[in-house]
Structure 1
Amino acid sequence: MPARINVLYLAAEAEPFVKIGGLADVAGSLPIALRALPVLAGNSVKFDVRLVLPLHRTIESSKLSLRLAAEYSINRSGAAIPVQVHETSSNGLPVYFISGTPIINTPSVYSTDMALDREKYTFFSIAALKMIQQMGWKPDIVHANDWHTALTLYALRCNHNNPSFASIRSVITIHNLPYMGGDCSDVLSGYGIPSLNDFSLPGWAQTQPLPLGLWSADSIVPVSPTYANEILTPEFGCGLDPYLMTRSDSMVGILNGLDVNYWNPETDPFLPARFSPENFHARSINKTSLQKRLELKEDPQVPLLVMIGRIDLQKGQDITFEALRNLKDRNWQFIILGSGDPVLENAARTLEAEFPDRVRAVIRFDVSLGHLLYGGADLFLMPSRYEPCGLAQMIAMRYGCVPLVRATGGLIDTVLEGKTGFHFHDHGAEAMVEALCQALDIFVNPDAWHKFQRRGMREDFSWSRSARKYANIYYSLLSENQLLTSMR
């Protein structure tokens, strides 16, 4: 086993360069956490992880001190498309940005035109693989995330006889299985990538990026242990559950982590009062500040409920609105912060109009208010219909905001029922009402409520734990490689 394991980590977005969703948090943190691991399984193995991103038009490249690292071209239907690779670093992490016409031609990270996105991310995936041949650095592992980079693994497997790629092993992380990329057969053909003819995958899946990446990967990592089990069922498997069952031996669920330096209530600059489990009384100042900022009654005895993030049916805002209407005779205040589905945004405004003295619908992205909600509210609502991992519930616990969640995916794995938060199981508002009543009944007992808060704050959601699990996967794959080589 080498003293250093090289990992090429591919993603569509990553902090601090570009952020649309939770993938950016993962791709911005996991590579750095891997590089920081000191020792693995008793072996002095270090990880040289390097991040590869598209140079999206939304990225302010003039502020990044980019250096041109490579220029080459890839063939598209008989025409050569120039590729530029630019290099920089972030917190000691080498970062490569790939640029070319298909990336430049799309105005945003994710387009509403899926045809544009398929062209863009197929180009990026093929260009990232060819980049390996242009560098004086060869990865032992190529790690892809979701459908946007999955085709790199398929192209890698299609070129397994090429000496440049023969020994490279591959990993793919599933952040959200339903998003598979759509039919990209024409695009693949244009880039000279052969079609798949393997009956283990359904016919409809053989032209979609994510299924092709899953078929190609040596290891598959859903973003929580429970989600890894859920996608083996018809309810969550999106038609791929029979195939994924055949790959269950090479699948392991690993929870995403948090950037605990950024999400830290002891140092958070957005909080009027910083606090810790040992200095907890200061937290009440944040609640008062939050109520005052949004013109709610300033009363520490009123349970303050919040939702933060994308407004979407998946997240269950509609269930929440119905549940709160059914609890109009109970004492509570509610704040929702976020944007997304216009129908649900209007439903939030309607709820505020019905309860003007205790509901606030803040339909926008607001970083400072989000931090204050975590650091001042009492109960964090996350009634997701499905949730592969989720980060918001971890942030809420770290900030002493007790989560109430639907029992699915990573919410089961992170929120301990009756200890750090509350679960409900059925999709409907009735089940959520029952859980809310349980939480509200406990809230009136400050000692019992503070135990929930402090237990949640002491949970370890740091990336170091998750990074070590990824490191073990890399190590196992390369150990298998070494064993197979010795047997030849």
Structure 2
Amino acid sequence: MKNAPLVEYRQKRDFNITPEPPARISRSKHKPLFVIQEHHASRLHYDFRLEADGVLKSWAVPKEPSTDPTVRRLAVQVEDHPLAYAKFSGQIPEGEYGAGTVKIWDKGTYENLLEKKPQPRTLSQAIREGHVEILLRGRKLSGKFALVRMKVRRKKADWLLIKMKESQTQHRTTQSQSESTRRRDSGRRKARKIAVSQAKRSIEFTNEDKILFSELGITKGEVLRFYERIAELLIPHLRDRPMTLQRLPDGLRKGGPHFWQKNTPTYYPSWIPRIMIESEDGEPVEYAIVNDAQTLLYMVNQGTLTFHPWLSRVESLDRPDFVLFDLDPGKAPFEDVITVAKTLHRELRRESIDSFVKTSGKTGLHVLVPWKARGGYDEAREWARGFAERIVELLPDSTTVERSKTKRRGRMYLDIMQNVRGHHVVPPYVLRAVPEATVSTPLRWSELSSGLHPGKYNIKTIFQRLARLSEDPFAPLVSTYR
């Protein structure tokens, strides 16, 4: 049983064919080492390995590791490798597991930072607990890094590889240097800029006179100023969430480009945070994260009209922060939507469950319920399904959970199907890509009345409403995200 930790490594390989080192546990006398191998297999990836307990603990990283603290790389935990693998480079033959070229991308030693904590942990203990902090001393990677486990699927676990922020002094020096470079270039720029105090960077606003909403004559400049003013209320609902962007560079012009963006373009600046997540078909997707006004406005300037975040944040991608009930009227009158929303609110209150209501920005209403129970998306969706069916029992003539439009027979659809990992939602305070330039607007429950119209609040009226409110109706929901 001496080689038990390397059983999976051995089972996957024929050592009569592959030049990879045999499955032997060995102990080194020097400081623990790390190695990153560039692996040109069926798909290029980087194998990140840390020495511990006589083997190399290993992760497959789909994209090149980054030294930018805002960039989070997906790292899929794989089987342990023998210590001798740290020196391996060469060609794994066709037909063998991992067939392709392997070469060393970086190597060096590391220090386990958790050994110095009040409750010290070995690297193996840290891996079991799902949180690793290390100091790498390599040629390409140097400094503090963290590995944070997100979820376990089958025999593999998804982690995030993150460059930890260094001292404030170093940050300020780097920041000062980059600002000096930008100031030297500023004299050649003619486009309007907005300075974002958080990051001390500037953004060029271009083509501000371009008409994006032709029916109302709303320009790109007006859209930029809307997002600049609404950012303080909007960003808490976007922060740390993988983002799908609805981009219309030429606005709602008929025949103009309109596309949904998940993968972050390579030309986006490095200061925009990203997270790599494996999609359902196994392909890695690098989502952008919108955590500040600077990132928000950069993306608007690139043609984004609407931001669609996940229901969960990067720290716990498998667990939503809230459950969404989407009240879609279809062909039903909006009065039915109001009746259903009120009934849903009443039934939730009977069980002492908080809920929040907003306009969808189109024809319906959204009701959001903080998810405080145990479990992830599956459990949240099943709870929502049961509650939706309960509402249908109370209002069978006007409400349905039937997904088929032909079977709804004019009844309002109570949709809970967006409560799925990887699906995105319309957040509060976002502009919708419709001719009326409406805004998805939080409401007080007392505002649900016959005089309410789903398109009442738009880019021209939203700030008048906000000026009349003493507080944000969704502030209590934001507090549950922390």
Structure 3
Amino acid sequence: MSGIKAVIGSNNNDLLDAGTVPGVTLTGGLGYNELVGGTGAGDSVAESVGATYRFTSGGLTGQTPTGVSFQDTLSEIHIASLTGSSPTENFFNVSGWNGGGSLTSPTGIGTVIASKNDTFVLSNSSLRTSDGMLLGLSGINNALLTGTGNQDGFAINDWTGTGTLSATSGVLGVGVEDSSITLTNAYVEAGPMFLVLNGFNIADLYEESNGSPSPGGYTFNVSGWTHRGGLSGDTITGVTASESADITLTNSLLTSGTMSMRLRRINSADLTVTATTANPPLIIDASAFSGATNLTAAGTVDAIVYGGSGASGTLTAAGSGKNILISEAADTTLTDTGTGRNILIGGGAGGDSLAGNGNDILVSGTTQYDSKTGTNIAALDAILAEWSSSDSYARRIIKIKEGVKGRPPHRYDAFNAHTIQTDSNANTLSDRNIVLLQTDSNANARAHPNNRLTIHPSPIPLRQSNNWFVASGRDSVTKRSNETKTII
């Protein structure tokens, strides 16, 4: 019997026995067949008539595209090579299989299904589980994987298909190359990959770069994720999050609410705190992060934003709440595009740019309230409360200069020469609405050189449109005639 490589049955009920010959491929075809691997090593089953296949404790069952059922009982067979015969969709349920082999479908129409108390490792070319199953994949673009135990692991590496991953307190690992990743409680997405998630509470994401894209070219977006995990980049990767709770960012950790993500080789961050209801103020604290930061306070809730310590960054007030923006880095841009009354504190050692919305205090230098402590937050809140009061514009400035009543140990909290320290760099302070008006006027002048332009004093209707500029003699200040510039 040596030299035999395959035994193929009829379309009836067959008994196929490899005997003592090793490496024999047994094909039962239609009918109810018994396939025996015998004593030779490496015997396998190969079927290509089914559109659906399912491994059970008794062997292999399936149906043809026209609905004809067939069944193979398997004995001493640990390799299965299955090929889908449908031109539209093929299904391979391998829940009951722990051997090797391959699953093949016409490109892009195959679905693999597995439900096990195991660890799953999925890529475009293979599916492996910790019970010993290893299957090569060809033409499979959909995966329905279920962990039936507690904290089953799922490692997804360079998968470009779709599918659903389900678990109980599952652990997810996703690795991609040259792609951004979006993670929420409900799904994970990277390029063409889209996987629905059910029951995961830990996720570790990895991004590797084959080329040399610019810094920040790829991002981890974890805005909809509320659990634990880690983000590991390839020196050009940033993190994005929009949250309705406090956000704290360091070089090694990002936390917000119940979310906690370890960070490795993350060089930039784009963070937004936004909410419509909360116990204000919400806080973004990126002061211990050394990468580039873009930090935004949005929504209707008051917020305090502490910028990162990196070489540059942007801080933006974009909502209707009362916000405090505090720069830590050099060459930071602080902008108010919202409608609330806010405080913008330049800080840092470089040349900062501060642009108010007509309702802001713009402080060129650092203040004694810049570090994040309960006492300092209370002091800034007291100053902001007076700035947002119904007092006249001039009266508000006088009271804040002299000091508003604060919490112990401060009797009074103020913005004046005793509490503000300017630096040796020239900063730029401006009323953003003037800048917008000038930009729009210049653009119209270029487009319509023969038209006369009517310059309105305010392009946007504002409530008490008066910034207060607290600057040094080195700073450049662009203001309205009714706005105040105080030299420190």
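Rule-based calculations on the coordinates, nothing more; no lab input. Please read these numbers as outputs of a predicted model, since none were measured by experiment.
Structures 1, 2, 3 were shown, and helix-only ellipticity at 222 nm (-39500 (n - 2.57) for each DSSP H run of 4 or more, over all residues; to 500) at -6500 was computed from 2. Highest-scoring entry among 1, 2, 3, by percent of Cα pairs over 35 Å apart, is 3.
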